[in-house]
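Participant: Please find the structures below.
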Structure 1
Amino acid sequence: MDAREFRADDPKLRDIFDQDAERYERARPRYPASLIEELVQVTGAGPGVRVLEIAPGTGKLTVDLAGSGCSITAVEIGPGMAAVARRRLAAYPGVDVVVAAFEEWRLPPEPFDAVVCATAFHWLDPALRTPKAARALRPGGLLGVVATHHVAGGTEDFFAEVQECYERWDPATPPGLRQTRESELATDTSEFTGSPHFTDVAVHGHAQEITYTTEQYLDVLLTYSNHRALPATARSGLLACVRELIDSRYDGVVTKRYWHELITAVRVGA
């Protein structure tokens with residue numbers, strides 16, 4: 001199912017997103033306004049506030065955050081994604097997009113007021129990501145991590161029926177896989193609550209539902225690493241199967257529900 005994501009133990013897939021940055025920018029949804037509002041509030045983002053964004057991609061979060069007037073250093077591993085982000089952020093002189101892997105990037109001498117990462121923290125080396133984010137922050141600074149989940153809702157029958165396509169064309173698909181409701185999600189914050197560098201860990205959820213035409217939905221699927229990593233024949237077969245299902249049974253339109261969790265933690269120190 002399209003909800004599956006690879007984690008940091010699949011590092012070779014981390015670079016797949018850069019293969020088609022324009023599609024990523026076109027197809028991936030922006031974050032809900034309520035999430036942006038909360039993030040701006042808890043970080044205090046505004047003029048004079050320094051923010052480090054890890055793995056901004058094409059700037060899906062960055063553009064909205066930059067609108068607060070804060071300065072942003074955005075560290076993106078993919079040169080193609082970074083190029084799109086620079087184009088989208090050209091109107092914000094306070095944003096600097098750097099091409100580098102966060103794990104290897106040298107932190108500047110002056111710490112940041114906030115560090116944020118949207119739908120990408122799981123791609124980072126788990127041994128380095130939290131300690132290095134802490135080193136990047138001033139005492140009392142805020143870490144904000146957005147986790148995005150594909151949850152039950154929208155056109156629910158479609159997401160049950162489409163499993164037949166995945167089971168046929170993607171051998172890694174568990175049989176009978178179904179989406180989980182956001183109320184059933186168990187958010188694991190142990191990485192932050194167990195860190196000596198952070199305190200006051202909190203989680204707030206923000207939902208959004210997006211309606212896609214067949215072409216728009218296939219476009220979204222082609223931004224997921226597990227779909228792009230399939231052999232060409234399997235990928236083509238899967239997409240054809242999904243297309244047929246949407247066109248024949250759902251009149252060419254499906255609605256998908258996303259659940260975005262904003263996990264925040266405060267850097268220990270006076």
Structure 2
Amino acid sequence: MLPPGTQAGEYRIEHRVAVGATSDVYEGRDAQGGQVAIKVLAARWGVHAELVARFLQEAQSLLDLRHAHLVRALAFGVIDARHPYLVLEWLPRDLEQGLAGAGGRFEVPDCARVVHQLAEALSLLHARGWIHRDLKPANVLLACDRPGALDVRLADLGLAKRVAEASGVDSALPLSTAEEAMLGSRHYMAPEQWVNAKRVGPEVDVYALGILWFQMLAGALPFPGEAEHELMFRHVMDPPPIQRLEASAPRATVAMVARMLDKVPGRRPPLAEVLALTAGPG
């Protein structure tokens with residue numbers, strides 16, 4: 001753990017607020033005393049070139065990509081030549097916490113609002129040649145958690161994949177080459193992501209967004225469980241229990257979620273259709 005007062009470029013670390021699988025998040029201050037989040041790659045991972053590359057990839061990507069519903073990056077660098085860091089806007093609550101505070105589910109209009117905002121951010125990523133691959137509530141930050149005015153930011157591009165054939169994509173940063181790696185969060189992974197996470201398309205983000213939409217509407221995941229083999233079987237083979245949404249969500253919403261959770265990537269709807277269905281005031 002880095003001690004209070006450690007400088008990350010122009011920013012000062014105050015204290016650690018979260019510990020992740022590979023990174024720690026600190027509350028920090030800018031030169032004017034404003035709050036920021038400082039994400040630091042944990043020291044034990046600094047010797048792993050692949051993880052350092054992913055961390056720097058996320059930092060550079062967020063600085064290059066600007067959108068109202070993407071978390072805003074302010075700076076990145078290395079502390080003492082050993083600790084890569086990324087400075088982000090201060091948003092201490094995520095969608096996982098927001099759902100817990102709301103009893104596990106949101107009202108239908110709030111669900112549509114969140115899905116629309118995330119679909120906008122994902123559309124930008126896809127247009128720029130990126131696939132997120134790790135959409136889940138913990139990676140969606142809350143700028144406003146007031147019912148009727150939910151405002152979210154998509155975060156954590158650490159597992160984002162650059163589509164090599166996309167035009168205009170910077171290829172300067174090194175990328176992971178470990179073909180056998182299991183990349184993603186198991187409850188939100190598309191069937192094809194279980195088979196080979198390295199060879200997937202934007203459809204995996206559509207699937208994960210469909211899982212999230214189902215979860216926000218139903219108050220539970222469509223495929224619960226913890227055992228990896230069990231979850232893999234359910235995502236790859238079991239039809240989603242879409243009937244659980246029929247009593248509480250509009251028919252068009254239920255049909256769209258069902259399409260987003262199709263086992264076949266090519267049958268999932270484009271994000272433009274999701275945006276059209278969820279468009280509304282605010």
Structure 3
Amino acid sequence: MRAGFRVSPNGEDAAMTVMQIGAEPQLGARKFNLLATSSGEEMIRRCRRMAMLLPELADALAVQKADEPGRLFDITDFAGEDRELIAQTLGEGEIAGVAALANGITAQMQEAVMAGLWRIRFTDGEGRRIADYVEVASIPAAVRQARSVLPASISHGPAPPGAMNIMPVLSEIGDRISRYRDGDPGYVINFSLFPMSPEDMAFLQETLGAGPVQLTSRGYGTCRIVATGTRNVWSVQMYNAMDTIILDTLEICGIPSVAIAAEEDFRDSEARLREIEEAYFK
């Protein structure tokens with residue numbers, strides 16, 4: 001049995017998922033550039049609130065720091081056509097996700113084609129939209145809010161029958177999360193190189209619990225980033241273009257760096273947004 005994998009009923013090796021992923025966040029690219037069409041030109045003339053928002057977003061990107069709180073722009077009461085123009089202008093980038101908040105509220109997050117710029121929709125328990133924002137941030141505030149209420153320690157009973165290495169792994173996780181402080185470098189446990197039995201992985205899932213955040217990043221393959229039910233413990237799994245797992249890890253960190261916009265991303269996104277404004281909105 002390969003490290004980090006289980007033997008499937010038909011005898012083939014299949015990836016062991018550290019934390020189960022439910023419905024995949026919706027990702028997709030827009031099929032055409034509406035802004036470059038005559039219909040887009042007419043929409044831009046009508047949607048002046050959107051035209052006024054663009055320079056504000058660019059100004060926010062110009063001063064945003066990766067380690068500082070972001071800035072929210074409320075578009076909840078924008079007309080439907082304005083919101084559609086926002087969607088067309090921002091596009092859909094590589095990262096999307098969901099975060100479960102208090103009182104049944106869910107944040108649906110989609111990064112724009114410009115890194116560090118996000119569209120955030122909040123829905124209630126019935127799926128009704130209650131708020132709509134554009135956010136300039138390294139990661140949406142909803143992600144930080146959701147993980148901040150999780151317990152920062154783990155407890156468990158004795159190892160189950162069939163366990164191999166789960167107890168030292170849990171000791172390592174417990175020690176690392178007790179010493180972790182915001183801003184510290186992340187610590188990675190790589191299950192792709194570490195032998196864990198199915199019983200080990202089931203006990204690990206049971207101990208850590210299911211968390212409120214899941215993110216998916218699609219670039220060269222797919223990266224699935226899932227919060228466990230323990231603060232600062234994340235499942236990060238990399239898949240190749242054939243959707244075969246190639247890296248299966250736990251990260252002890254505030255938020256995995258693969259999901260966070262870097263300092264230079266804000267400057268690049270500012271420049272791209274100003275180019276869009278100049279080309280289509282002036």
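Participant: Name the one structure among 1, 2, 3 that distance in nm of label points 7 Å out along Cα→Cβ at positions 57 and 73 of 2.4 was derived from. Before the final figure, lay out each step's value.
Facilitator: Details: 1: 2.4; 2: 1.2; 3: 0.5.
Structure 1 accounts for this read-out.
Participant: Check the numbers for Rg/Rh (Cα atoms, Kirkwood Rh), for residues 33-104 alone across 1, 2, 3 and tell me which is largest. Don't skip to the answer; put the middle values down first.
Facilitator: Values: 1: 0.95; 2: 1.05; 3: 1.02.
Result for Rg/Rh (Cα atoms, Kirkwood Rh), for residues 33-104 alone over 1, 2, 3: largest is 2.
Participant: Suppose you compute distance in nm of label points 7 Å out along Cα→Cβ at positions 153 and 209 for every structure in 1, 2, 3: which one lands on 2.0? Walk me through the numbers on the way to the answer.
Facilitator: Values: 1: 0.8; 2: 2.0; 3: 1.3.
Source structure: 2.
Participant: Using mean projected area of the Cα convex hull in nm² as the calculated read-out, with 13.9 as its value, let me know the right label among 1, 2, 3. Spell out each step's value before the answer.
Facilitator: Working: 1: 13.9; 2: 15.0; 3: 16.5.
Going through each structure in turn, the value belongs to 1.
Each reported figure results from applying straightforward, stated rules to the coordinates on display, with no laboratory input. Please read all numbers here as calculations on a predicted model, not as lab measurements. Cβ atoms are built from the backbone, for glycine too; each structure is taken alone.
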